[in-house]
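Trainee: Down below are the structures I want you to see.
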Structure P
Amino acid sequence: MKEDYNMSVIQAKNLTKTYTQGTESIIAVNNVSISIEQGEFVSISGQSGSGKTTLLNLLACIDKPTGGTIVIDGKEVTTAKDDELAKIRRTKVGYIFQDFKLISILSAYENIIMPALLDGRKPDKTYLNELADLLGIADRLKHMPHELSGGQKQRVAIARALINRPSIILADEPTGNLDKKTADEIIHLLQEVNRMGNTLLLVTHEQKYAQLAARRLVIEDGVLSQAK
């Protein structure tokens, strides 16, 4: 596990997340330390319930850890207030969900620009059009989510994650609800996003996708280690 935190865009040290169910404590993330550098492509694989999504949610500032520290772009965020965390999620981290999380009453275009609007900025339409062309959705921007296929929804979700030019892209099982052909296309697009200079952290249970990363990690019972 890397311990050089000097050049990292995202860092976690001794990260722990514990849940309580009745009288029982469940350790979902167990003393995890990880450092990811700008432009890296890192994968984390593990079985269902291994803690991989919990870890990703912690790194994305969606959830708060029980213990340990997280640093994003040089800023310690573990004790940040909710409004600070919301800004970090809008500007520093692009999150791609397995189930897309598109707003059903908004068009594809409106879904994509939402992070920019929430940040009080006008969307960069030139950049948006470049993203739409790259992702193959230029002719779908006026469509509503229910008018899109699963692959098109995920492409919209990727564009939304990229619209604010974040330092880090976190993808949680982005192919989980897609057929094989579409899943392969989405992974190819994420590789292209990484080649553009974006840091990519991919969580997946698919070994063939995990093996595409330059650095492969595995998580089991909340413990993170190098893939063998």
Structure Q
Amino acid sequence: MTIELKEAVFEHLSKFVSPDRLLKINTNAAKRITHMQIVLEDIYQGHNASAVLRSADCFGIQHIHIVENNNKLNVNDDIAMGSDKWLSLHRYNSTINNTKTAIEELKQNGFKIVATVPNNNATSISDFNINSKFALVFGTEITGISDNIKQLADEFVTIPMYGFTESFNISVSAALCMHALSEQIRNSNLNYGFTPEELLDQKINWLKNSIKAGNQIYEQFIKALA
């Protein structure tokens, strides 16, 4: 689809939402972060993963990569609060080693793989260099990241802790990391968001999600232009 056609689609769908909704879509899209992406590896408690999705949307982080080796992520609507429909969810569940598939795809797209660990010898999250685009990996609730991630990661980061408990809950850890790093990214001079065409695509997707029968209206308009 050409840029011109996408612009026509955007203008058409915009007529079906309120001015406030359209303003929110335009504002949020302009502030979305694609420079940092999140990887959830085999999270088995749906409420934890759902909380991460909700935090990601709140912090404006668009892409979540969901690795399902042994556990399928089922979104808990009461916790996610509809956040999943504003995010780009990428699921990896069709190969023998879904972790390797996900990480190789991210690396091919130019992302540095950064694994989170409860280890004070790793780089503190506050000292992490954000200049290169990166994927932040969170492992399972009990054992953390897998051996595959340990071998494939380019860097390890940690949240400094000063208590007796060994680690944060994964949803808390993810929220703390996303807050700290998203603030650093937004305060930098990086081009951290969508390309112009990605921006238009995302706004169209959000419009479809905001409109009752949005996909049907979209398909009818595309068909009428053909």
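What follows is calculated from the coordinates using simple rules that are stated; it is not laboratory data. Quick caveat: nothing in here was measured; it's all calculated off a predicted structure. Cβ atoms are built from the backbone, for glycine too; each structure is taken alone.
Trainee: Out of P, Q, which structure matches 17.2 when mean count of other Cβ atoms within 10 Å over residues 80-87 is calculated?
Mentor: Q
Trainee: Supply the structure label, taken from P, Q, corresponding to percent of Cα pairs over 33 Å apart with the calculated value 21.
Mentor: Working through the options, I get structure Q.
Trainee: With helix-only ellipticity at 222 nm (-39500 (n - 2.57) for each DSSP H run of 4 or more, over all residues; to 500) derived from the coordinates and found to be -9500, which of P, Q does the value describe?
Mentor: Matching structure: P.
Trainee: If you don't mind, there's one more thing I want to ask. Compare FRET efficiency 1/(1 + (r/R0)^6) of positions 64 and 136 (r between Cβ atoms, R0 = 35 Å, to 0.05) across structures P, Q and report the one with the greatest value.
Mentor: Q
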